[in-house]
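Have a look at these structures, which come just after this line.
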Structure 1
Amino acid sequence: MPAEKLFADLTNPQRTVFVAELDEMISGVLILHLGGSFDGYIQLLAVFPEFQNRRLGEKIMRFAEDKIFQRSKNVFLCVSDFNFRAQKFYERLGYQKTGALENFLVAGQNEILLRKTRGPLLEFSAQK
């Protein structure tokens, strides 16, 4: 990904960036897209290799869901069709496939749109 695009994504006011720390070291990153039609879209979840297999991904996802469910009844994310490990991870957390985005990022590969819901969007009222 070109540095300019990455910088634009990270500084977009509709995106919120979080970093996870473990033992005073950055261990992962989370980018949430908050606003628009897909309010509550998890754009990026990454746990650095040396911190994997410690349930850190689950903790980051719970954090993301807590943030998103305060403002929406739906959490969305995409996972590459070849990333079976990530698909199983999200399925275990209660995400369901809602569709495929063919050739979305790379020709010949699909992104699978996943959703975890607490009900229809129009029934949402933010808790005060």
Structure 2
Amino acid sequence: MPNRARGFTLLEVLVALAVLAIALAAVMRVTIQSIETSISLRNHLEAQWVAENRMTEHQLRRDWPSTDTTSGTTEFNGRRWFWREQVSATPIAGFRRIRIDVRAHRNREVLGRIIGFLRQPG
């Protein structure tokens, strides 16, 4: 028997590279999805904090806002957030219901929402 060098054929190398490319593509897709999920969770969490901060400001100032809808912006964590507050009467005298929606961009999806009640001061 002649002494032949043993090694991989070109076809075996190409198949191995194809399998490796498919595996790396799957890993990249999972990594990108994880990053997108983390960004989305961060946005929702920060928007919720903005909504809670607005509610806390009303409570600390002992506000008694009129039944109306107002909107504005606030800076939080280096970003501008858009909020909208809807104040409505309740069946219980001396209480108002307030709903605060927060968005990262005007007229986009609501990322944070809080509904609470304010008691009439006095």
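Listed values, structure above:
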read-out: Distance in nm of label points 7 Å out along Cα→Cβ at positions 20 and 68 derived as 6.8 - corresponding label from 1, 2; value: 2
read-out: Given 0.00 for FRET efficiency 1/(1 + (r/R0)^6) of positions 12 and 76 (r between Cβ atoms, R0 = 30 Å, to 0.05), calculated: source structure among 1, 2; value: 2
read-out: Entry that produces 14.6 once mean count of other Cβ atoms within 10 Å over residues 44-51 is calculated, selected from 1, 2; value: 1
read-out: Value 1.16, calculated as Cα Rg over 2.2 N^0.38 Å, for residues 36-107 alone, assigned to which of 1, 2; value: 1
read-out: Which of 1, 2 leads on relative contact order in percent (Cα under 8 Å, 6 or more apart), largest value; value: 2
read-out: Which of 1, 2 yields 1.1 [distance in nm of label points 7 Å out along Cα→Cβ at positions 52 and 100, calculated]; value: 2
read-out: Label whose coordinates, when mean count of other Cβ atoms within 10 Å over residues 28-35 is calculated, return 18.6 (choices 1, 2); value: 1
read-out: Of the structures 1, 2, the one that 21, 19, 17 was derived from, the read-out being semi-axes √(5λ) of the Cα gyration tensor in Å; value: 1
read-out: For -16000 (helix-only ellipticity at 222 nm (-39500 (n - 2.57) for each DSSP H run of 4 or more, over all residues; to 500), calculated) the corresponding structure among 1, 2; value: 2
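Every number here is computed from the coordinates shown, using simple stated rules; none is lab data. As the structure is a prediction and not an experimental result, all values here were calculated from the model. Cβ atoms are built from the backbone, for glycine too; each structure is taken alone.
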